[in-house]
Structure 1
Amino acid sequence: MSKLFYRSTRGTDNWLESSEAMIKGIASDGGLYVPEVIPKINQPLDKMLSMNYQELAFYIISKFFADFTAEELKYCIRKAYDKKFDDPLIAPLLQKDKAFFLELFHGPTLAFKDLALSILPHLLSTAARKNAINKKIMILTATSGDTGKAALEGFAGVEGTKIMVFYPKDGVSIIQERHMTTQTGDNTCVVAVKGNFDDTQSGVKEIFSDRIFSRELNRNGYILSSANSINIGRLIPQIVYYVYAYLNLSKQEKIKADEKVNIVVPTGNFGNILAAYYAKKMGLPVGRLICASNENNVLYDFINTGIYNKKRKLIVTSSPSMDILVSSNLERLLYDISGRNADTVNSLINDLNTKGEFKITAGMKNEMADFYGGFATDRETFETIKHVFYRFGYLMDTHTAVGYNVYRKYVDESGDRTKTIIVSTASPFKFPGSVSRAIDKKYKDMDEFSLVEVLSDISGQKIPETIKSLSKRKILHNTICEVGQMKDVLRDMLGI
């Protein structure tokens with residue numbers, strides 16, 4: 001495999017191999033690591049139809065992580081994509097209406113984050129060995145709901161690591177919170193933050209950018225890394241399921257050779273849709289990338305106007321994983337559409353931090369012509385869940401409903417009948433309150449755990465094993481802190 005180096009979007013850190021970038025998580029200048037070039041799919045897609053998920057993962061990931069040996073990557077993939085997924089296809093594709101739902105919730109935490117966070121711990125521990133690191137890796141993560149549990153599940157018990165997850169106290173669903181606060185594992189810690197997700201994410205970023213604190217951790221035998229999609233080791237494995245979905249459409253003879261498809265992604269932090277963008281740049285035949293937002297529609301405004309403005313109140317919605325006003329991964333797109341100009345990125349991020357907004361140039365906006373932005377209100381989200389359930393017998397969660405609603409709006413507005421993949425990011429059983437009440441208001445006074453049974457009854461689907469005993473599990477993590485106390489909580493966990 002030829003060398004492929006990584007550099008920071010803000011220009012300081014250059015010529016890092018993937019294992020180094022993975023361990024650091026975020027660059028010393030606060031930027032995000034990006035590959036020098038996006039490697040191409042260099043064989044005809046019809047020659048790849050026989051690949052299963054694991055084989056395709058090796059083909060795609062090995063192009064980006066060229067400093068890993070084939071044996072190392074195959075080990076990580078084998079450990080990641082095994083029987084912890086309840087469907088042998090890992091990421092099955094289901095047709096309803098004229099759209100194809102890419103179900104990414106068949107992993108242990110019932111959300112798309114499992115696809116990347118099942119492999120990241122193994123990549124990181126391998127990377128540490130490759131770089132002769134004899135310190136413990138301290139994984140620090142902010143979550144709007146799903147990343148936290150998936151990261152905890154992935155890293156629990158992994159030798160040489162500790163993980164601390166911060167989440168907004170009133171910004172996740174009851175099921176999401178219980179999933180995290182009952183997490184076992186001596187190396188795990190979960191902390192609720194008094195604030196919203198953006199406050200939580202900013203607090204984590206501040207810890208990463210504090211060089212004095214990093215040196216303090218280093219002296220005590222720890223190095224910081226991240227399980228958020230700001231970590232390139234988390235982002236790259238997400239490319240795999242877009243290629244896999246396309247190959248499955250072709251295998252099922254739903255599309256002709258090299259026929260373009262559109263992709264709809266319910267989007268908050270921009271990582272999942274960025275992975276689709278990278279898949280397109282690798283040569284996957286993709287037409288429009290449809291970015292679906294909830295009422296926190298900062299990305300919708302940006303795509304349509306070229307102005308990113310975070311100066312607005314964050315709205316708590318029924319799709320909490322998208323309740324975000326600062327989409328971290330957008331920085332990687334800014335770097336790309338600016339001609340990989342770190343000075344431009346620094347200027348834009350500085351404007352966002354000091355003025356609360358930035359505006360891209362007309363040339364940069366033209367580079368985003370393949371993106372379409374739409375959003376759905378909570379009312380539209382509930383109506384979509386009800387409509388799809390009664391019309392097609394398909395039960396979807398709130399985030400997927402946002403995606404489907406925006407897809408319908410796009411088709412009505414554009415007349416574009418291109419076959420479309422809609423990313424189904426979470427199981428409806430993760431959000432039983434919102435989903436049940438969308439179907440019938442008579443459930444509005446029932447508690448979340450009772451509504452899990454309701455969903456099973458009305459849909460005929462089995463309750464996922466990870467949800468069944470959740471209400472009876474002992475709460476093991478009950479720390480709550482202010483944003484300004486996050487660093488002190490971390491010190492306490494590490495005993496420094």
Structure 2
Amino acid sequence: MKSMRAVKAIFVFGCMLCIFSVEATELYIGKATADITPKLPVALMGQFELRIANKAETPLSANIIALESRNGSQSVGATIMVSCDLVFIPADYLQKIRTEVSRRLPGFDVNNIILNATHTHTAPVLEDDPDKVSFQYKIPKEGVSQVSEYFQLFTQRVSEAIVKAWKSRSAGSVTWGQNRAAIAYNRRAVYADGTAVMYGNTNTPEFLSLEGYEDHDVNTLFFWNNHKKLIAMSINVACPAQEVEGRSEVNADYWHLVRVALQKKYGAGLCVLGWIGAAGDQSPHAMYRKKAEERMRKLSNTNRMEDIAQRIVWAIDKTHEAVKNDAHSNVPLIHKVKKLLLPMRIITTEEYKNSMKVRDDAAAQIAKDPKMADRLHAKMTWFGDVVKRYERQMTDTRPTYETEIHVVRIGDVVICTNQFELFTDYGIRIQARSKALQTFVIQLAGAGTYLPTSKAVAGGGYSAVCQSNAVGPEGGQQLVEHTLALIDELWKETE
């Protein structure tokens with residue numbers, strides 16, 4: 001790494017830009033963990049059918065790292081990163097946390113707070129306002145913890161933990177590294193007729209290929225205190241936490257076992273942030289060779305969740321061994337934030353008519369048998385949102401979607417975020433063209449919908465149909481270009 005004595009610290013939000021030159025000479029690190037396990041019973045999010053959890057198989061947590069670079073007593077750069085065992089991060093949750101932190105930490109730029117979700121499908125429902133969310137459940141009003149209760153629990157505990165992490169920061173060092181572990185499978189099967197199906201059957205003559213690439217890189221940041229004790233890690237895996245996605249119990253999925261294993265090895269106080277890379281078309285579920293994998297797990301007395309965790313921990317151990325003596329305390333720490341207006345995916349007349357029919361058919365079944373609401377309410381509202389979008393297009397023919405992205409440089413590496421379930425090809429485009437030595441792409445740093453490639457849209461199927469997407473391939477490429485432009489600026493300012 002180049003010697004970086006003089007660093008320009010730059011903060012961007014929207015179109016506002018401030019630049020000043022300072023010397024960043026020391027890195028300060030704080031950490032904290034918040035228990036965000038919901039009160040039981042609770043409705044779970046991530047499947048079309050309503051599921052009520054009466055048991056928590058694992059706790060859910062929010063893990064926080066606060067970073068600051070200082071020149072003497074002057075703060076010249078700061079960022080706070082929060083990884084949450086949730087499906088996504090609703091905008092009102094992020095805004096409430098920023099408001100609370102601003103009140104408790106006057107002067108701190110709360111736009112430099114990043115929240116991301118690991119996308120576990122065994123975490124609570126987060127929104128029930130029909131004006132804010134298209135995918136709704138018919139949650140019982142009695143006997144079940146309500147969405148409003150969880151909103152209060154989550155925002156209070158995470159806000160407090162962020163403040164704790166910031167106030168606990170002390171001089172430390174950081175390094176970075178990568179290894180490879182096969183965790184994700186591309187979950188979209190492509191057939192001879194050109195169609196694609198998520199989790200489609202591959203044991204058929206019509207099967208041609210999996211649609212896209214699988215990114216098996218495990219990128220890691222390691223943080224030490226000034227006593228050279230490892231206190232935190234940020235681990236980037238391009239696979240959502242969906243191994244036990246269909247269960248009716250609260251579960252943090254594979255990240256819980258990863259955290260437990262790493263804390264056993266490196267210390268009980270280790271803070272572990274799980275970052276999901278671009279993985280909208282990925283999952284941990286095998287698409288073929290299933291019987292062979294199952295045989296090996298039985299012979300090794302290991303279940304699927306344990307196998308995933310072991311692979312990640314192995315990659316971390318190998319990386320740690322290689323980079324542990326390459327820690328840096330004097331590194332550039334620069335955080336940029338920008339809001340983009342991406343073009344929304346346009347709803348065609350045919351898509352509108354088909355969605356209206358599905359919506360109305362589901363509504364009719366629920367009216368005939370109200371008990372069907374547990375199975376059909378989410379589907380009805382999901383298709384109903386497409387109808388609303390089409391009707392809005394009648395007056396707004398070029399609708400846009402506002403989204404926030406972050407780009408953070410730490411030494412030779414860069415972290416870049418997006419709010420979507422971003423298809424892996426976009427993440428590869430960013431990594432391949434980035435000026436950074438390593439590029440950490442973090443998805444679901446916001447309220448996500450799938451963002452598919454042109455190839456995926458042509459194949460159709462869940463995750464690439466209009467019901468699944470607020471933004472289409474045109475917006476996806478714009479997201480890539482804007483992210484790369486911000487990364488370029490980070491390197492130009494320190495060359």
Structure 3
Amino acid sequence: MQTEMAKEVYALCEKISTELDYTQNDVAIILAAGHGKRIKSQKSKMLHNIWGVSSVERVYNACSAGIPGINSVVVVGIKAPDVMQVIGNRERTQFAYQEIQKGTGHAVQVGLERIDETKFNGTVFVLPGDMGLLDKRTMTEFRDKFRESKSDMMVLTGIYEGPVEANYYGRIVRVKDKDAEGKKSTDAGNVIEIIEHKDILALHDDKPYITSYKGRHYSFTKDELLKINEYNSGVYAFDYKKLTELIHSIKSENSQNEIYITDLIALFNKQGYNVSASSPKEQYVLMGFNDKAVLKEMEKVYRQNVYNKIKNIIEIEDPDDFFIHDEVVETILNQDTKGEPLDIHLGKGVYIGKGVDLNYNLTLKRNVVVQGNVIFGKNVTVWENVLLSTFPTQKFRIGNNVEILWGDIIKGNIEIGENTKIESSVNMTGSDEYPLRIGKNVLVKGTSYIFGSIIEDDIHIEHSVLINKRVEKLIKKNGQIQKVQFYLPMPSGIDTISDL
């Protein structure tokens with residue numbers, strides 16, 4: 001009997017799911033039901049960010065980019081509404097709810113229920129939602145290798161290079177050169193099965209593990225199994241019809257009493273179906289995380305990849321301390337193809353978010369944060385600890401030859417004219433109803449605050465608070481422009497204040 005919460009999740013799945021396109025031959029089932037106890041967070045493991053984007057969304061995007069037109073089924077469970085909200089309503093995307101966690105095999109069973117077996121006869125890819133370094137190239141190559149191999153099942157494998165005791169991955173067990181009777185094998189190297197790390201630990205130390213392949217037995221010691229460094233990444237490709245034929249044959253005969261997708265290898269082999277394995281060119285794409293330490297390592301890998309892409313195009317003071325959103329990185333790469341040097345300089349700790357439009361000869365000094373639709377002109381310098389930001393619907397335009405000094409906070413619907421200088425300790429805001437417009441050759445200095453105002457060209461403002469004001473250019477008899485200094489609005493709430 002479903003709980004009220006479960007009913008709400010099932011209803012939400014139906015509400016935001018969209019129809020699959022059965023003219024396409026590929027479906028990705030993304031496993032995002034687990035919470036991740038070791039991550040020690042109230043937030044779903046799948047929603048922890050890698051370079052500003054949640055892990056599950058990165059896996060989803062890798063599938064979409066690497067296999068254009070692919071259908072997706074996202075299997076959700078713990079914190080399901082949060083995960084669904086992040087992916088949102090997208091084309092060719094279904095959500096499936098794994099109400100009770102019974103293992104990866106069970107999650108795939110749940111995901112397959114969202115595919116109409118009368119309309120689909122292609123390839124199913126299965127991917128964990130915590131492999132946030134997975135990329136477009138890996139998915140494209142994996143799809144191509146699966147097709148070329150004419151296999152019925154393919155496992156994406158990695159080579160573990162760390163110490164044995166730190167390898168918690170499932171091991172790829174291949175056919176030995178000789179069987180348990182010492183006879184030479186003609187199938188050496190073929191994949192027999194995958195054994196989970198925790199099931200290897202549950203084996204007896206002095207009793208061999210016997211497995212079979214095509215009627216012949218192969219013997220492994222517990223130590224041999226632990227020392228296998230080829231591991232299961234958790235990414236698979238299947239012939240859909242054969243997968244649906246065998247997926248419900250998986251037994252839960254293991255230490256966790258769970259249904260493992262890895263058991264499909266033995267089942268496929270038993271039926272005489274072809275199981276193969278492939279490894280990507282870059283091993284880091286297979287990283288998944290269970291704790292904060294590994295998540296931090298994945299963030300470091302991603303940052304290094306971004307740095308390597310743009311290190312010879314722009315200048316980054318500290319390769320270990322910067323952030324540039326993926327879309328901005330792509331823009332930098334595209335600008336570089338035009339052949340004109342960008343001369344962009346980023347100080348240590350600079351953060352550049354989604355929507356920012358960089359320009360030529362731009363300097364952002366240490367700890368500058370730029371977020372939202374901020375559009376830079378040419379020859380702009382922003383000094384240390386400045387915040388520039390907008391809401392998603394707003395635009396913030398900065399003209400050519402503008403300088404913004406230390407510690408300023410400038411937010412919202414704003415235009416700053418060319419050759420303007422905003423000195424330190426200034427706050428400025430423009431709203432949708434009251435945009436802020438600052439003309440050319442303006443100087444704002446001192447401890448000033450300006451909101452929703454219009455400042456004409458050539459004005460000097462110092463130590464002033466301007467709220468919804470127009471400041472006109474007034475030329476005195478001596479030819480000088482009238483400065484605005486020490487302007488303060490009438491106080492409000494003065495009757496609440498008294499001397500001590």
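Looking at structures 1, 2, 3, which one was Kirkwood radius over Cα pairs in Å calculated from, given that it came out as 22.7?
Of the structures listed, the value fits 1.
As an exercise: helix-only ellipticity at 222 nm (-39500 (n - 2.57) for each DSSP H run of 4 or more, over all residues; to 500), calculated from one structure in 1, 2, 3, equals -10500. Which structure is it?
Details: 1: -13000; 2: -10500; 3: -6500.
Clearly, the read-out refers to 2.
When you work out FRET efficiency 1/(1 + (r/R0)^6) of positions 367 and 431 (r between Cβ atoms, R0 = 30 Å, to 0.05) for each of the structures 1, 2, 3, which one comes out largest?
Numbers: 1: 0.30; 2: 0.05; 3: 0.70.
Evaluating FRET efficiency 1/(1 + (r/R0)^6) of positions 367 and 431 (r between Cβ atoms, R0 = 30 Å, to 0.05) on every structure, the highest lands on 3.
Read the figures in this text as sums done on the coordinates, not as results from a lab. Bear in mind the structure is a predicted one, so any value in this text is a computation, not a measurement. Cβ atoms are built from the backbone, for glycine too; each structure is taken alone.
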